[in-house]
Structure P
Amino acid sequence: MNKVFLFSIVYIVGIVISAFAQILLKKAAVVKRKNILKEYLNCKTITAYTIFFLATLCSLLAYKYIPLSLGPILGMSEYLFVAIMSYVFLKEKISKQKLIGIGIILVGILVFSL
């Protein structure tokens, strides 16, 4: 298997887990805590930042093998994953504007890929 393809998948896995961490942080932010210290030192928040760290490691590992120009293009797919996960986990509606934005992102990724 081509190393660029394999590490592109590693990069995308990092993007997906980063999107999951964003959803987890949003769920943690909804809960009101007694003081500001508990806002940051709770299980969901600490887990989310740990996941962000793992996502960063995936990106660093992937950038050893994928072209630098490919990273930001793949990174744009994070918006897609966040929109999908917020719809599934947070029951947020996807508006027409979001759908148009997702469509533009997909077209941009496809144009770059070709």
Structure Q
Amino acid sequence: MYEAKHHPLAPRPLFIKRLLLHSAAALLLVGLSLAIGMTGYVWFEALDWMDAFLNAAMLLGGMGPVNTPHTEGGKLFAGLYALYAGLIFLITIGLVFAPAIHRLMHRFHLENEK
């Protein structure tokens, strides 16, 4: 997907296209994760969809749930979803910044060869 170290730096339009594709993938991942969280809160805690959205969004954002789970299944789901949300946060950051970090590292490598 990216150019090798012996290739020239990718043109700016290609770099912007990569940024947009990676951002779209990250947005899709967050959207799917939000849907999973909302479904879990509706299923295990019988929350309405708006409260489920709020709880899932707060966990994905790193803030923590708003409603304390009351059922055993809800507590298990909330704990597992919190762990999952932490991983999704890291993966999303990696997806969004990968093109920029690659470009920066590629540029440093090209400067060292001159």
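The table that follows gives values for the structure above.
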read-out: At a computed 1.0 (distance in nm of label points 7 Å out along Cα→Cβ at positions 21 and 85), which of P, Q; value: P
read-out: Read-out relative contact order in percent (Cα under 8 Å, 6 or more apart), computed value 33, structure in P, Q; value: Q
read-out: Source structure (of P, Q) for FRET efficiency 1/(1 + (r/R0)^6) of positions 5 and 93 (r between Cβ atoms, R0 = 35 Å, to 0.05), computed value 0.50; value: P
read-out: At a computed 1.3 (distance in nm of label points 7 Å out along Cα→Cβ at positions 13 and 77), which of P, Q; value: P
read-out: Entry that produces 41, 13, 9 once semi-axes √(5λ) of the Cα gyration tensor in Å is calculated, selected from P, Q; value: Q
read-out: Distance in nm of label points 7 Å out along Cα→Cβ at positions 53 and 69 - structure with the largest value, from P, Q; value: P
read-out: Origin of the derived value -28000 (helix-only ellipticity at 222 nm (-39500 (n - 2.57) for each DSSP H run of 4 or more, over all residues; to 500); candidates P, Q); value: Q
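Each reported figure results from applying straightforward, stated rules to the coordinates on display, with no laboratory input. Note that the coordinates shown come from a computational prediction; the quantities given were computed from them, not determined experimentally. Cβ atoms are built from the backbone, for glycine too; each structure is taken alone.
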